[in-house]
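No lab work stands behind these numbers, since they all come straight from the coordinates. All figures in this text were calculated on a predicted structure; none of them were measured in a lab. Cβ atoms are built from the backbone, for glycine too; each structure is taken alone.
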Structure I
Amino acid sequence: MPVNVNNLHVRFVADKVHRFGTELIKSQSSNDSSFKAADRIRLESYLNAVDFAVNWIESLPELDLPETDPRTYACEDFPVEVDAENEAINVAVDILRACWLETVNGQSARRPAGMSPHDIKRVRDVVSHCRNFLTEYVSNALPLDLPESSPMEANTGPGRTGITGGN
């Protein structure tokens with residue numbers, strides 16, 4: 001179920017984080033215990049994109065939007081919790097979920113545009129935490145050999161198919 005906010009920039013950030021969470025859940029790495037190099041590069045690019053978005057928002061002048069406020073924007077709900085085979089993917093998705101939750105529930109969500117310094121700091125801190133997780137844990141602790149407990153869950157399945165999104 002979508003979450004509503006009043007802020008066009010909060011929606012911008014939340015929708016990015018939502019999409020990146022979906023990408024991780026459907027990544028090649030989600031279905032085994034290794035974090036593939038390509039998926040790691042993608043996740044790093046996602047984190048860079050969130051950083052770039054909040055830096056851009058922070059650089060903007062305050063907008064006067066008397067006819068826009070209050071307008072409601074629907075943000076896609078963060079993907080349901082998926083217990084992927086890859087524990088590192090689960091942790092990274094949980095970190096992105098925290099970023100999404102803090103963004104859509106922050107004080108800035110009630111503004112018509114822009115983000116408060118506190119909300120920007122929260123997003124930056126969570127992104128930094130995810131980046132640290134990649135460099136400190138994923139780089140050093142994976143891959144794992146888990147022959148007795150794998151597979152734990154069904155395959156997370158492919159992403160969307162074709163331009164119709166249909167079967």
Structure II
Amino acid sequence: MHAATRIGPFCCFATGLGLVAYDADVVRPFIEGPGFGHPQGRNHEALEAAMAQARAVLLTTGEPQRDYLVQVFLSPAPSEAPEGLLIAVGFPLDVPSGTLCVRDAYELMDWETDAVHVVQAPVPAGRYYVELLRIEGPNGLVVLHLHLTAVGPDDELPPADGWVDLF
């Protein structure tokens with residue numbers, strides 16, 4: 001068996017709602033500032049369309065202000081549960097741009113294109129089944145392992161829901 005390709009780790013902070021994982025191209029039409037309430041903004045429509053197409057998913061944590069350590073693996077999750085595993089969930093994610101992004105979900109409401117706390121993981125462009133492992137790390141740090149398994153266009157995946165609960 002060969003070692004999994006690991007990208008990261010990356011540090012990420014969420015103020016309470018959770019995190020959002022998305023293909024980098026999803027946010028191209030977003031306008032700067034409070035786009036969800038802006039009269040000319042259509043950020044929410046672009047996000048909803050991306051969620052329906054499995055190009056974005058909201059990872060709800062149900063916790064106030066937490067630091068996360070995010071690691072991306074280009075391999076299936078291990079068959080044995082890692083120590084400290086709290087939850088394991090799976091979902092489809094399409095990343096045609098080749099860049100998987102993760103950031104605080106609250107940032108969607110007051111959008112900054114060049115925010116500094118955005119995880120940008122280069123991955124081969126494609127369609128994936130993601131197995132997310134939430135692991136309790138040291139000193140209250142939450143570790144998220146995102147295991148990406150490439151799938152073909154005809155492979156059956158669960159329907160895109162757009163929401164994954166991590167609590």
Structure III
Amino acid sequence: MKKDILSNPKNFLYKFDKLTSNNGKDSLLTFIWILILEFTSTILEYEYLDVSEQYIFHMEDGLFKELFIALLFVLFIWYCVYSIVFMYRKQFITLALYSSLCIYLLITHDITFNLLIHNLNPSSLLSNGFSFYLLVQVLLKLIITYLVIKMLISIKKQKQKD
């Protein structure tokens with residue numbers, strides 16, 4: 001009989017580590033998950049806080065912006081086809097990273113990544129008062145911190161092997 005993942009915290013942590021860092025063996029996979037979660041956190045900040053608008057530099061519509069968007073779109077389509085043809089798991093994870101970057105740029109229009117850099121600052125969480133948004137952000141930051149620790153452990157293990 002298969003046990004429920006949530007009934008045993010160690011089993012849940014094992015599955016989480018397997019998905020996010022291949023049980024501490026893959027630092028690149030962990031880094032990709034950190035970026036995906038940070039993009040998600042920044043999108044939430046953009047959607048729920050009016051203050052986030054002041055960190056975004058809005059680029060004028062023009063040839064450079066259109067070429068930039070076209071290049072991102074072409075690269076995205078090429079990478080989708082490449083991932084489907086070769087069916088590598090890492091390509092799908094990287095595709096998820098690329099997708100989250102495209103969604104981030106589509107929603108926030110933050111080409112300079114100023115909002116993302118602002119969101120990395122943990123003291124910015126406390127400036128907005130207590131709300132459901134704060135609880136979600138704290139949960140995301142705790143997961144990201146855990147993943148950073150796992151990534152550092154993985155890098156240390158890889159250096160000891162070499």
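Which of the displayed structures (I, II, III) returns the greatest value of FRET efficiency 1/(1 + (r/R0)^6) of positions 19 and 67 (r between Cβ atoms, R0 = 25 Å, to 0.05) on calculation? Walk me through the numbers before you get to the answer.
On the way: I: 0.30; II: 1.00; III: 0.10.
Top value of FRET efficiency 1/(1 + (r/R0)^6) of positions 19 and 67 (r between Cβ atoms, R0 = 25 Å, to 0.05), among I, II, III, belongs to structure II.
Comparing I, II, III, where is distance in nm of label points 7 Å out along Cα→Cβ at positions 99 and 115 highest?
III
Given 26 as the derived value for percent of Cα pairs over 29 Å apart, which of the supplied structures I, II, III does it correspond to?
Values: I: 26; II: 15; III: 32.
It was calculated from structure I.
Using helix-only ellipticity at 222 nm (-39500 (n - 2.57) for each DSSP H run of 4 or more, over all residues; to 500) as the calculated read-out, with -2000 as its value, let me know the right label among I, II, III. List each step's numbers first, then the result.
On the way: I: -15500; II: -2000; III: -24500.
Matching structure: II.
For which of the structures I, II, III does the calculation of Kirkwood radius over Cα pairs in Å, for residues 51-122 alone return 13.8?
Value 13.8 for Kirkwood radius over Cα pairs in Å, for residues 51-122 alone corresponds to III out of I, II, III.
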